[in-house]
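See the structures that follow.
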Structure P
Amino acid sequence: MNVENLNEFEIIIGYKFKDSSLLKLALTHSSFANEHRLGKNEYNERLEFLGDAALDLIISKYIYNKFPKLPEGELSKLRAGIVCEGSLAKKAAEISLGKYILLGKGEEITGGRERESVLADAFESVIGAILLDGGMDAAEKYVLGLMEDVVEELKQDYRFMDCKTRLQEIIQKTSKEPIVYEIIKEDGPAHNKVFEAEVVHCGEILGKGSGRSKKEAEQNAASDALNNMDGEQL
């Protein structure tokens, strides 16, 4: 890989390396190292190890501060969704990372530049390289600059996966009293009804919602309850 290619990639990621050899190492796949008989560990797996740990810490810190009422188990689930292979590969594709990876001919022929595992590993390797080159602040700035939107997307997707279950899990951590869903209103003809539901706990209305079915109304009531919990339960 020539200096021009490294400079081009640095412009894309918005980080200039003091030690460009770290970036080259981060972009060197084991297949390339084996094919060119490079020395021991002259490929990106060690940097991937470091980047993986840094990524976990950066995302953990970010969601810990952003969602102060979210319990440990829910934080773990959210983090897992953010740092999963598919998510990292998607971000790697956004910065054209595959174009710059040094691959062996066999890996190249079999589609390595688009393979999720290769992209995700290289993405973590770049994080590791930035950490060594510029410190944790630089790594954190790089990661959050790319992945803040992933947190927001997952926040919305996760909230609506099953709001009733989510609400139940949260309430059960502090109370043994049951959650009750009540259909308080029905409007419209029999073939096109709209239902309105409330979710109640210990006599307190936690949320309200409407829908074309009782189930949908209850889910929307649970979603409203989650939103009402400071807006920060998730």
Structure Q
Amino acid sequence: MKSLGHILAIIQKDLLTELRNKEIIMSMLVFSLIVVAVFNFTFDPGSEQMQKTAPAILWVAILFAGNLGLSRSLSREYENGRMQGLLLCPMDRSLIFVAKVIGNIFYMGIMQMVTVPVMIVLFGVTIGSFAGLLVLILFLGTLGFAAVGTLFSTISANTKSREIMLPILMFPVVVPIILAATKSTAGLMNGDPAGHIWAWMKILIAFDIIFTVACYLLYEHVLEE
């Protein structure tokens, strides 16, 4: 319960900071909507090609918009010595990782709540009764992406070129997660058999577990460095 209290306190601090300036959420929203709008003008309205590429475009928007949010969420902790204050708190430093992952999932979730409906309308994608499964796939993809991104954004936060270093470090690692999430989303939108969708979802779940546990164990050492 004490650890849970520490996690909630960090999340509350981050949310209150974000509510004051809305910097992370607004930048992610604007970027993701721009990506969706640009690709919408690339294809003919209602074309089959547009609908087939919709899953990939969705995850491209999530990937790059999420990169903006991850970079900013950790870099502002080093402003005015905020991270030093967290490190001086009498708690397990891995709890900082848990709180940051939950916060980043929350930011990305808000972005997806706006971006996904806009994309469905613009691209003419039919979800039907599979909306719940789509939400699950989005959550699983976001979980793995946020876990890896939190670790690498902490590494790159102290560098002068953190906006460049973060994608260079993170994108090669999250390829399995993005690939499995894209294939699962494509299978769902294209009406593929449940077995095909579940096969990719199992890969996504496996990499989520591996990356989340590995990043959790490594995070304390990253902070020490």
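Just so it is clear, none of the values below were taken in a lab; they were calculated from the coordinates. Note that the coordinates shown come from a computational prediction; the quantities given were computed from them, not determined experimentally. Cβ atoms are built from the backbone, for glycine too; each structure is taken alone.
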**OP:** Identify which of structures P, Q gives the largest calculated value of relative contact order in percent (Cα under 8 Å, 6 or more apart).
**Re:** Q
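Looking at structures P, Q, which one was distance in nm of label points 7 Å out along Cα→Cβ at positions 130 and 178 calculated from, given that it came out as 2.3? Walk me through the numbers before you get to the answer.
On the way: P: 5.1; Q: 2.3.
Structure of origin is Q.
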**OP:** Can you spot which of P, Q the value 23.6, 76 was calculated from, given it is Rg and Dmax of the Cα atoms in Å?
**Re:** P
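On FRET efficiency 1/(1 + (r/R0)^6) of positions 10 and 82 (r between Cβ atoms, R0 = 30 Å, to 0.05), which of the structures labelled P, Q is highest? Don't skip to the end; give the middle numbers.
Values: P: 0.75; Q: 1.00.
Largest value of FRET efficiency 1/(1 + (r/R0)^6) of positions 10 and 82 (r between Cβ atoms, R0 = 30 Å, to 0.05): Q.
Here helix-only ellipticity at 222 nm (-39500 (n - 2.57) for each DSSP H run of 4 or more, over all residues; to 500) has been calculated and equals -19500, so which of P, Q was it run on? The partial results should precede the final answer.
Numbers: P: -19500; Q: -29500.
That value comes from structure P.
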Original post:
Can you tell which of P, Q yields 41, 20, 14 when Cα extents along the principal axes in Å, for residues 58-113 alone is derived from it?
Top reply: Q
Original post:
Between structures P, Q, where is FRET efficiency 1/(1 + (r/R0)^6) of positions 50 and 74 (r between Cβ atoms, R0 = 35 Å, to 0.05) highest?
Top reply: P
